Structure I
Amino acid sequence: MSKFSYEQKLAAVRLYLAGQSSGSIIKEFQIAEYAELLFWVKQYQRHGPASLRPSKTKSQYSSEFKLNALDWKKRYHETFEATALTFQ
């Protein structure tokens, strides 16, 4: 997976939300997978445009936080993507 800038992600998401086909966006931005574009869209919709920015610091999570996230995933039979979106 290649790295995309904040501006590229934001542009792709805005095009998608404006109704442009996902196939044309994926081709234009050379996104490897449809799921990646959808993940950006979901991040944007749930947490706003700032969620598309790369993290400048390495996040450190407590063991309790990690166990809570995994417990939530198991309890609700959710995907890793849904869990990541929920727990940011």
Structure II
Amino acid sequence: MKTIAATEAKNRLGAVLDAAQREPVVIRRQDRDVAVVLSMTDYERLRSANIRVFLELRDEVAAEAARAGLTEARLARLLTNDGA
């Protein structure tokens, strides 16, 4: 992964965008990594993976709740102030 200073990124934005098509580019400011520029293809791949993992987790939680006998009505009661 390529790393460049924030000033260089500002001055050479076009080159940074071109480089990001090949690999992510880390931008550093004051000796700290502050941002990453990546291609839309990489971004969409990461976004899709995150959504897929979230949906899998949601399904696992729902299945576990159903096995434990948690219904929507019971959940609604638990979420009220009295929890009865």
Structure III
Amino acid sequence: MDGKRLDEHYEVKRFTKFGFEWTYEGDSPQQLALAILFDRLANKEHAIGLSEPFMKTVIANLDNDWKLTGEEIDAFVRSNPGMK
């Protein structure tokens, strides 16, 4: 999000041991979703709860040349308030 390498945050929850992927639904894209959400929200339970819908809605639809802003992440979180 800020140009720094994003940690996988396996200590929060491990969906895969293979790192990040995107453009499809699966364990590695969900790991990316979790890492992005945890990095932004700093809330373990909230990030875990939103990781699957965020993966399906956002991460699975990214192409190979993508950028995701904090505002886009916040908009997703606001539109999914009951998922925690």
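Here, each number is a calculation from the coordinates, and none is a lab measurement. Just so it is clear, the model here is predicted, and its values are computed rather than measured.
If log10 I(q)/I(0) by the Debye sum over Cα atoms at q = 0.13, 0.21, 0.26 Å⁻¹ is calculated from each of I, II, III, which structure is the one that comes out at -0.33, -0.95, -1.51? Provide the component values of the computation, followed by the final result.
On the way: I: -0.50, -1.05, -1.30; II: -0.62, -0.97, -1.13; III: -0.33, -0.95, -1.51.
So the calculation was done on III.
Which one of I, II, III has relative contact order in percent (Cα under 8 Å, 6 or more apart), as calculated from the coordinates, equal to 24? Present the calculation step by step, with values, prior to reporting the outcome.
Working: I: 24; II: 19; III: 30.
Derived from I, not from the others.
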